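Given below, in the form of structure tokens, are the structures.
FYI, it's all coordinate maths here, none of it is from the lab. Owing to the predicted nature of the structure, the values given are computational and were not obtained by experimental measurement. Cβ atoms are built from the backbone, for glycine too; each structure is taken alone.
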Structure 1
């Protein structure tokens, strides 16, 4: 991405406008948006053109995710087209990429990342799910919980411990024998899943990567990419909530005057607008940082997630309050937007988790190098 780029370019705006055009003509209550996104080629957004994708970058991902949020479209895009795609690009060999990435781009497969375990850590350091070699096959045992969009997937990338401390990834198809899947609805309208592996036998080709690869580092980079995508979606949702609330207070009359004419209401709207703009700025910074070194990426993504989680809660509460009791109902889009913001705030690390990442980074690098002249990088103090 152009280091001086500070907003979406023409191609990125075209992607966002295509999603908006689709959203405006669909029935939100009856239509699954995923097939239309597949028809647009969006599942292959980050897949190289040679493998059937669009070969675009983090800025394009941000444009898509922000537009999905602004138009209230909850899809498995961020887990399949961002997180799992980046894992395959980083870890899979050429044969695996040629086999699986075109299937993702075409919509034949929808992938989810099964990493969380019952101990409840956002990114578990010690995996209880384990795999052992038996002849040419792998035997997988353990359990994965609360897999985001796991109930909508046709396959999963599953993390497991191999040997004493090595982390590995495996492709697990939904039809595998020895796999039990429990699907359930989530608060935001998506479908989560818990997975049980009871001596699940996998072929050698299901192992993604090779001995000696740093899978943990690849997982950290991919989950940061997904988190940056969620921050963009959060910013889009917050923008929509603000616009809906602004329109409402302009027309809702109380004691003979429009609510929006009251100075106290205007002050609250101003605070909401500031919060939205902060989320938009930091989510854009996070998307720009995905190909930078780990320190810059961690700093930018963690700061964006903290800001978006806090702003999302603030915008949601203010929107409900200003709409009154009907803001709590499912009949009004406000309630559904707030539920999605709540789900985003707790996906791949809540605000407390990412504050901890910033604290760890500050302890590891107590003095941050000043940005070069003209650089748009921010200091840790500025983004935290």
Structure 2
């Protein structure tokens, strides 16, 4: 799991911003926590506070360590305009069982890597330095004879180079390396139905409803909508353009996408990714403005669906109706403001208990 993340000089994050997922000692809603790390987090922040950019920053790692490099548009204006340092810096701290992995790197832009280093349990196993004194370190077992010309290839990550060009010797260290790379390969970012953009898990375009039909998920999708409180009956129909998804209204077939509400369309997008999250055993998901079209009960439904499965999730929202100890707990709600992101229990001297009304406290400015 991702235990801690830091970024500096990326988009609107001029100074170093650190997101720490360390859980506090609450005894309720344990499903929101795994191995002492926040598993389900909700981030609040004013407009332009950087909630979307936080997602882009965390998923930046996907762009150069995996083949899911389909999101250049999100990485325009890469560096902070007020910071004169010519590169952004990133640090990821992962925890896999009792083992810790720290991956640091710097970039001049979306595609240009400078320094990189990977530590496993405090030991540097891979590094390349292109700033100042140039150097390459291959200490991971099985990498000793790799070509060090990677130092001149600033578009190629040393991690991906090792992954694609080495048969690693089987050891605890290489297993942790593979677990780290596998985690990154299964990270996902997606956002609202209007833009329908995503990072991770796949490349190319997609059609939500054709995907449901192709995978024979029409009945499952209907049951999912019914569970969410949207009473409907669905089937497929054929026309000159092929199969399409339709509502049954009495005896009449009505095209799904033509009459579905914005909330139902947004829920359809969530269903599309929810299937992939389960099938691919996705490791980490960032859902930006996840409930922009939802009633608050539907928002709770979506959070609960992901809380029930083994995936680390960050939601961003403005919806305070779901800031409740009935859903999560104080160490799972974060406030992003003034280049800092902090769980609400760290923003007050008051001891927050299960009976507290977090929304009421938030609206009374208790967490400022």
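Summary of values
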item	result
Ranking 1, 2 by relative contact order in percent (Cα under 8 Å, 6 or more apart), the structure that comes out highest	2
helix-only ellipticity at 222 nm (-39500 (n - 2.57) for each DSSP H run of 4 or more, over all residues; to 500) from the coordinates reads -15500; which among 1, 2	1
Identity of the structure behind 122 (criterion: volume of the Cα convex hull per residue in Å³, for residues 19-218 alone, calculated), options 1, 2	1
Structure responsible for 4.5, with mean projected area of the Cα convex hull in nm², for residues 251-298 alone calculated and labels 1, 2 on offer	1
Which of 1, 2 leads on mean count of other Cβ atoms within 10 Å over residues 59-66, largest value	1
